[in-house]
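Just so it is clear, none of the values below were taken in a lab; they were calculated from the coordinates. As the structure is a computational prediction, the values presented were derived from the model and not from experiment. Cβ atoms are built from the backbone, for glycine too; each structure is taken alone.
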Structure P
Amino acid sequence: MRVPRIFTDQPLPSGHEILLPEQAGEHLARVLRLERGHPLVLFNGDGRECDARLATLAKRSVTAEIIRVRDVDREAPLRLTLAQSIARGEKMDWILQKATELGVARIVPLVTERTEVKLDEDRAERRLAHWISVIASACEQSGRNRLPVLEPPQRLDRWLGSLGESGATRIALLPEGDAQLRQLPAMENGALLAVGPEGGFSEHDIAILGQGRFMGLRLGPRILRTETAGIAALAALQALYGDL
């Protein structure tokens, strides 16, 4: 029996009945056509998940009864931050989805010199809300009970200035980088992975990354697209130093 997993941004006390998000409730009732009593798993991002069952299925009001709350840790032991230059349209959604599935802990959308996506304040807020929904859906699918931290879009230099003396290994994906994956140092304090836009990091971007003590990492002899490069690097880092 398929047991749907649903993210809801509200407290989940055992023994209580809660109203499910409208979109999730409509999917359960109208698309999956589930009936009262069907089992569910609910989570709200605090690291726990809840066994629940459908209680009511009204037209615009679907509720679930929480049966018990369980501590379930599926987070990666290697803390990875993906600093991704903002990609266009569905490419960015795909990057966020796959990075979440691969266990990334933090995501920073970057504005670099060659970033083509321009976000004013209003558009940035709407895009951020959309990205959070993409991440939540990826957590539902992958079994994660904590959502990666999603920071607001910011310029590369501003992000670098905010890092302070973080002990994480600092890596920038560069086709001409000197380091290869198996040459990277131990990552007891995690890693910061910076990925350029469609046109790659500019010379200015590379210079300030160097000033920020980022080493250049090359992923073999082929140049990967921005939507491929970061995901390939995350998978490789998780395989070498994490839990894949």
Structure Q
Amino acid sequence: MIKNLLFVSFLFSSMIFAQMMQPKLIIQQNSFDFGAIKQGETVSHTFVLTNSGGDLLKINNVQASCGCTAAVPEKNELAPGESTNLPVRFNSTGRMGNQVKTVKIFSNDPQSPEMTITISGNVVAGEQSGAVPTIYFSETQHDFGKVSEGEKINYTFRFSNKGQAVLIIKDVKSSCGCTAALLSTSNIKPGQEGTIKVEFDTKNRSGKNSKTVTVQSNDPKDPTKILTIYADIQKKGS
């Protein structure tokens, strides 16, 4: 009886270990609703894809349900713990009413080789009314490379308002307590610039890490921006 229990326990442990060593795709958010969209506008939202498994994740293909939707990941291969951005754009030209579009993601995740994300919105008629703000980041990712465990590292992302109305940063949210984001100013006039200083505390962490910072603004076409930092944390003495 004890031998049988030990054998079953061994098999169960082996299965769990095998699953941990496989690539595993995690999508932090699998749907987004744009709300009202004026006909003719192109809107976008960025989804974050993460490899929470123990082996290299390969994104083999990304397919949108129609030609009005475009989605291309910034990286096709993710090491364990790594993340990448998947911007999804929807062109509302020639469309009207409630819209639901899907994007299928095919990967080498043996448990979920095909995953689906959904975008939706209500396309309404009407002219573009008034001036609007436009948020622009010259870069949305930074790789610190190899760093020693315990270091506090930081990087400053720069952005500008390329629109014709005041840009308002509504919220800046980090993916974990180990990451802090300091915003220079929440109101940016047309043509002006702002900064977001991202600090990452590597204490008690090791291996390849990726953390994200989500920026919400009043840009009507691209209200959500995702900033991503990477670091390969080395244990002291290794």
* Asked: Thinking of P, Q, which structure, once distance in nm of label points 7 Å out along Cα→Cβ at positions 69 and 229 is computed, gives back 4.3?
  -> P
* Asked: Given that log10 I(q)/I(0) by the Debye sum over Cα atoms at q = 0.13, 0.22 Å⁻¹, for residues 21-132 alone, derived from a single structure, equals -0.52, -1.09, which label among P, Q identifies that structure?
  -> Q
* **Structure from which 38, 19, 15 was derived, semi-axes √(5λ) of the Cα gyration tensor in Å, options P, Q** => P
* With mean count of other Cβ atoms within 10 Å over residues 45-52 computed per structure, which member of P, Q shows the largest figure? -> Q
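Of the structures labelled P, Q, one was used to calculate helix-only ellipticity at 222 nm (-39500 (n - 2.57) for each DSSP H run of 4 or more, over all residues; to 500), giving -2500. Name it.
On the way: P: -9000; Q: -2500.
Only structure Q yields this read-out.
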